[in-house]
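Only the coordinates and a few stated rules stand behind these numbers; no lab work does. From a predicted model like this one, the values you see are computed outputs, not experimental measurements. Cβ atoms are built from the backbone, for glycine too; each structure is taken alone.
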Structure I
Amino acid sequence: MRDPRYDVLFEPVPIGPVTAPNRFFQVPHCNGMGYRDVTALATMRGVKAEGGWGVVCTEQVEFHYSSDITPFIELRLWDDQDIPALARMADRVHEHGALAGLELTYNGMNGPNLYSREAPMGPAHLPVATWSLDPVQARAMTKQDIVDLRRWHKAAAGRAIKAGYDIVYVYAGHALGGIHHFLSPRYNQRTDEYGGSTVNRMRLLREILEDTREACDGIAAVACRITVDELLGDGGIDRAAIEEVVGELSEHPDLWDFVLGSWEDDSVTSRFGPEGAQEEYVRGLKGLTTRPVVGVGRFTSPDTMVRQVNQGILDLIGAARPSIADPFLPRKIEEGRLEDIRECIGCNICVSGDFTMSPIRCTQNPTMGEEWRRGWHPERIKVRGSETSVLVVGAGPSGLEAARSLGNRGYDVTLTEATRQLGGRVWNESRLPGLAAWVRVLDYREQQIRSLKNVEVALESEMEADDIVGSGFEHVVIATGARWRDDGIGRWHLTPVPGLGVLPVLTPDDLMAGSRPPGKRVVVFDDDHYYMGGVLAELLAAEGYGVDLVTPAAQVSSWTNNTLEILRVQERVLNAGVTVRTARTLTALGDGEVTIACAYTGREETVPADAVVMVTARLPRDELITDLTARTDEWAGVGLLSVRAIGDAFAPATIAAAVYEGHKYAEELDGPPRTGDTVPFRREVTGLSPEEAYT
């Protein structure tokens, strides 16, 4: 069934003493679950192995208490107590014939040690390099500290093998680990044998690789994950330095895992980088070693994957985000089902789970993180609980996912859409600057629905209560979305902004529908703080408008810090010529101007404006659900069993949340009613230590 063009992707690859069954390699990635949600995490990784990933790795795993990255929730291997939790994941991965990899990490200057309260250690006396700018400083490691670190790492490698892992990582990438800090002249200011020249700066890496190989003793492979370019010129790790490192240490590890710059560079969103964007930085490095090489690039096209192998760029196709969007991507390529692949859209909502210390989620894959908690599977769903029929009103992300999943369960489904275009907000937003890849949310679901004979789609079919009551459907799902407010109400203002009606006001909906402000001076008031305000400012600036972006936050699109985009957003809007006014709020509209005020002092000033674009809050389009609810007494007589609003029509949120809500509705239809009296998902509760342990 597999296209012969892709045979190379399914060749086994020896990695030291072990062999990967194919070239699909789920590289280490964080997930917001870590030591708190052990079984949920293990089950998620196991599903990927079931889906055909030949190697499935952990996230970064802290191996010593002096390297604590709290508040982030990663795995820990501080001592033998942590082995059972790590072993659970390895067992789940092995059940499906994949190799399990564990990424040992000493966070060094990236770990503020807020939990352990130990002083962090690094190559120099410098403030810790954390996103939250913690008021903590790392101390320069002594020679004895380095000896201790080597001993701790070697002991942790031994524990990883006891836990059943086949590949043990030495982590020197992303500016997130102590070994990277020693490698980089940006951090390493030492004058002893561990500082100065590249040879000296790589000394710690060499020693730890040798220690780890000794600990693994031919049982497990040793992998080295290393930054190939910090994108800082000679102020950081650059191409010349990494060629020297890989050339000198070429045969020390059994596998090289090449990453780019910081995590923000390595996991750039589709708004700022295409598939395979890292190729120019990785190309040629494989020639410096006989060991297999893995790298990433948000690979979703099997043709691109094959080219990476055939051109000698990579031996193994690394993936984090594509393996999240579709854990069964390898299996679908193997079975010739390319049309069934859920392509990663590169939105990084998955990354936000780590930053918000919450279980991982995905816009494309609503089952991600719910495999154990709710028993959901990305490719299987339980059969229908009855022969009832379902009407889904609205073909945005929530309605599309509900119709697709209900159809897969076997229900007879009719999906109606008031316009002639499926997709709702996904279709509209995908036409904005940088968001074209987001249309894959629509493309996947439309293709899947078209293949289901029990799902009927009716376009240009606006529904009213009279159309639904007595239509013969037993269940009705209202997925009519939401609309942006035009009165300024949001986080900052809980009542309308004064002066409405004096100056033209537009919303994101207006701009996406093709309307444009009169005149040439536009104020975009962003009290939403995700991507929309920055994207619309960029759109208008590109069309020749003079744009002032006003936001009460300290940065434009401040929530994109959780999707690793915050710095690129600032650069994009500033380079577009947008005048950025942060820590400012819109206080009044006037004739040809607006009044804004400092978010801290309240000091006011005026800004010339011909129009305002309000990017604040949204209101659910709930008129239909309201009308139907008012006629509840008619339901029994016409056989109507339930009416539910889902997605933005219930509570406006992200596209990922809308897709999740659509899937949840489908999973729960004909199940026991939810009363809110019990927790609707499984959770792992920490066991108490024996009483004698603290008396």
Structure II
Amino acid sequence: MPELVRRIPWPPPADADPESLVTREWLVTNGLGGYASGTVPGVITRRYHGLLIAALPAPLGRIVMLSHVAEQITLADGRCIEIGGRERSGDAPDAHGTGYLTEFRLESGLPVWRYDVEGLVIEKRLFLPHMQNTVHLSYELLSGADAVALSLRPSVNFRAQELPVSDPLGGAYGFRPVAGHFELSLQGSPVPPLRFKLTAKDAAFTVKPTRIDNVLYPLEESRGYHARGDLWSPGYFELSLNAREPATLAASTESVETMSVMPPRALLAAERDRRRRLLAIAGPNAQGVAAELVLAADQFIIAPAGRTEESARAHAFGDEVRTVIAGYHWFTDWGRDTMISLEGLTLTTGRHVEAGYILRTFAHYVRDGLIPNMFPEGEREGLYHTADATLWFFHAVDRYVEASGDRLTLALLYPTLKDIVDHHVRGTRFGIHVDPRDGLLIQGAEDVQLTWMDAKVDGWVVTPRRGKAVEINALWFNALRLMQRWAPDHGGDASAYAARADQAERSFNERFWFADGGYLYDVVDAEGGGNDPKCRPNQVFAIALPHPILARERWMPVMRVVRERLVTPVGLRSLAPGDRDYKAQYFGDLRTRDAAYHQGTVWGWLVGPFIDAWLKVYPEDADGARRALEGFVPHLDEACIGSISEVFDAEAPFTPRGCIAQAWSVAELLRTWVKLDMVALTPETSAEPLAVAPHLR
């Protein structure tokens, strides 16, 4: 199998946007929720940038352990040259300071930098061994000399990743040699020491403590956060980098024994083999873009660090604990995101066993008929403020059983699923209950955001959507039809579920049709009375789900409106232009961003349900559906290279925003990409092909 390579020539062309020098980022993860991430040229711009952000047991959570390594070579004439970007003090980073970088590429998702320093060609590689809080930085001299002197200066600030960069360094750091490696520790801190091990010829360490003051993090500044902080360095490593003999610096919070199990070359080979296996089990559809997305999908599936009770319980049943990180850098595992992403991340990629682990893990956390909305950083217990995550659980179970044939897991989960429905009928937390008058699901609680449009800042719930939300009822109907199908095999009353589903279906089609607009209300019986006619993408789920609640004769007009007003090259707008609350750009401080988060901002994951719905309306227009995905292909070269961003501005040029890598964005693009590969293409075209949308021509 040839190696996947995504190559970025560097620096960008002279006519490129100067910001592209520091807005392209990379991400490598370790399967525990930890990661390494930064900008291509090496300039630190976010509080989340670092070469090792370790995922440590609760209550520590993710800690920025190794912020940066400055790399300097000494030429034959005695000149010392720093080969890459670095942390900067002062008023601004060197926005054009790409050093001597001539190329950046991903090899099977792993970053490689190539530098040319006056004819000396050096490559740097970075990877994190799977299931370890360890990073390896490897350097190789490719040409230009037989050897060159290289020095490496690490800098740190042991800081929880969510804390502002302005937090003080935290006390005195200690640095000492210990039996073939070095340990850097923060005295009096529960954070474990950071262990360094250098595999190289003629290596030595010079103790020269240095405080790097006033480092500027420009992205934090643009987002309205503290943007200046200090780093500390214990000194620097020196080594002779010989031609074609790589040298590797490892930094880790793991034990010395774990660090020493395999040499660096063997560990890198093992990680490459692991990635090849991921592509192999994904099957023949994992080619080209789909193959890259399979590797991107792997970044989100984790064994959460520190949930020892959960692990012990899972092991007792022969399971492993698995969950899904919703997005990098700042999200933890979210129930809603996990259930929406499950099909694309695990079933499309052939990872059915892990899908079962995830479903059984979340089933254990059901409380009062709800699965957790999220697990806060460093916490063992979840928060339950969601009206839709639990309904997505039904959809995820259905997709899993259809793909895997695992009827035993369905039997194990059925009592939990039944209990969830019963709680929703009776009423549960946050005002979630079925209205007996029409069989529709209503939700809402003061100061709580319960749907996926969940922005809240300073007590302000931006899009409360209290009442009977369109996608909540589409999901409720889908869950009822699934229970109707499953009940006979598990001692349930299928007729009772069927009756509830029939009532909800009748009421939905009577009440949600907005005749004046030719589409669906977003909320009926909204807070304050009346119905909400905002044109939002949520109505697509009334068609897209396996059991569509919307009457077939209304599919085409709804999809016509969605196509014309909401579809963009990188997903769907969260609100149609022309609405008084519409925001064209997602930018600025937290309050400004949250005001735009679901008020026009484009969400990439919504392309999945849109294509599902489109193919139901126009099953012969697979080519048109494919065109709805084409805008994501160039996006793989921007933001987080090789992955898909969380959101985009609502207008051209559709600038990527939010998390640089988002689970449901990757999952839904991958799922629909493979789905369209499997659709038999025919020469016919639909009466209204997707390509007629002006912005997709």
Structure III
Amino acid sequence: MKKREKLKGRMASYFQLPIRLGFVLILVNILIYFLNWPSGLILSAFLVIYFAFAIAAYRSSRKAVLHEMVSFATEYGQVQKKLLRELEIPYAVLDDNGRILWMNEEFERVAHRDRGYRKSITSVFPSLTKDTLPEGEDLVRIQIDYENSNYEVQMRRIPMDGVTGESEILGGEEASDSLISIYLFDETAVQLAIQEVDDQSLVVGFIYIDNYEEALESVEDVRRSLLIALIDRRVNVYIASYDGICTKIEKDKYLIILRKKSLRQLQEAHFDLLSDVKTVNIGNEMAMTLSIGIGMEGLSYAQNYEFARNAIDLALGRGGDQAVVKSADNIIYYGGKSQQIEKSTRVKARVKAQALKEIIGSRETVFIMGHKSGDIDCLGSAIGIYRICKVMNRRAYIVMNEITTSLQPVITLFRDNEEYEKDLFLTSTQALERVTDNSALVVVDVNKPSRTECPELLRRCKSIVVLDHHRQGTERIENATLSYVEAYASSACEMVTEILQYIEGVKIRTDEADALYAGIVVDTNNFMSKAGVRTFEAAAFLRRCGADVTRVRKLFREDADEYKAKADAVSQAEIYRGLYAISICQGHDLQSPTIIGAQAANELLNIKGVKASFVLTEYQNQIHISARSIDEVNVQLIMEQMGGGGHMNIAACQVDDATLTEALGMLKRTIDEMTEEGEI
């Protein structure tokens, strides 16, 4: 049945007004009959004629008016359609599933599709999937890149019942479906302008010469000024080639100003100045190395300067010969592939020893804490700090939650000795119960808060001392009163041993000397790795204090099951890419499988052609990876990519929520990616 069109709303009321006025006149006519009936008759005759003309006019003009209104609406709709069709903004209409129903000429030009194209919008713009379509009537904005242009896509869902319901002229059947309108706004010029402004923003940086004094000492006096001039020229020319400014602020320090665009070029070149400076040789036996710290994306130039200061401190703390770029929420490392040169002077150790003595002397109790799953280096250095506290008549505690099998023989030396307090070793809970406002905390062999035995102690103690030989990473103890982090040191025990020599009145007992000596032996792999002049000097001092090589060797004898597990890990090793030995240590029945994994990693380095070794061990719902190398590969960089850290030759990481197979795949992918990018 054909639906009859009818007037509604204000238009219907307008046409019905004469008839409604006639009914008012009828009431007036009745009133006049009571006043004067002849006048009422005259008015009645007039009303008959009025209604006849009104009804005739309504009937005769209704169709004409409707026709005129429909024609106007049609012409108006055609005008709107033409304007929308020729609109300079790309516009299209989609159905519920994102299929294109209609698009204007500009949209056709951008999408390179004709008017009859009826496929999904995803086939034109792959980033506009069904999940990105609007659910409700709220406007959705999405940024997309298409054919070297940047667009802001605006989409809104339009219910069809709302469209027909808003008509005040024509009624119609209600529609239950909805459509999606989509606009494309070309923001390419805006993005280019924003990028240009960002490229021109300034970044601040520092360049430090790591081994200034040592390098000059290795060259003849008459050539020293020439060496310095060559380095100055090399640095200035390099920075100037990137349209930067470089000025010398001290004899071994430079301040640089660059544009952000130039910094990106430096990053793409991986700061080749680091390797370029090493080629300067006029007879100097030692090549000069640089550290670079860059600060960027700060809210002000002053903040960029502060970022640069933090970055250069981080580069130096990680061993030098590298670049660090720091922003408000990110830190990126470059280089760091060479071993830091050992400092021959002990001035720094003497200064730190005096500062440590003053801090301990100002507190009543001292808590000494290492890293989780502590090793002999951690325990030995803690024992050395304990001896300093006893000389100064301060109560000291060593915080240690878990005692591994490798530490058990050393722990027994002190627990069974009446000369040491029964409560020398405390758990984290016991330490938190005893800590006061007048307590100091000494952190040894670790500089990451999350890796300490009790991170809560860092917040409870106001005086914190950090003594560590690991390279600093992004995470570090920020509120330390005294920080002594030297990446060139072989072990924390070596650093503590040097400090002990500058504390008056210290007399180290034989058991304490054994513990310190054992820490050096383990971390240097029997003086085969990172053993410098100062390492042997520290070992000689401990030998004079009563350390015995035979007793130390007996402390490290292994259980038969542990030895078999280590041998099994070595025998099952896979040589990956012909350079890396990777194995899995199955230590489910062992008390300290991570220690066995680390020992197995050391053994794998004895295989000819192996540049680095990795051993994975499952322990306490985590996958522990021990990484070792001799000199050709910086395993610290690999472990940092996986969330860990360490040294150039000794590093580790822990992988959460993963199986051994998954962690093994992550390790191989990391090695592949870093090899392809030239980072290792």
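Have a look at I, II, III and say which one yields 4.3 for distance in nm of label points 7 Å out along Cα→Cβ at positions 208 and 224, as calculated.
Label of the originating structure: II.
Which one of I, II, III has mean count of other Cβ atoms within 10 Å over residues 104-111, as calculated from the coordinates, equal to 20.9?
II
Check the numbers for mean projected area of the Cα convex hull in nm² across I, II, III and tell me which is largest. Mind dumping the intermediate values first?
Numbers: I: 33.3; II: 30.7; III: 52.4.
Greatest value across I, II, III: structure III.
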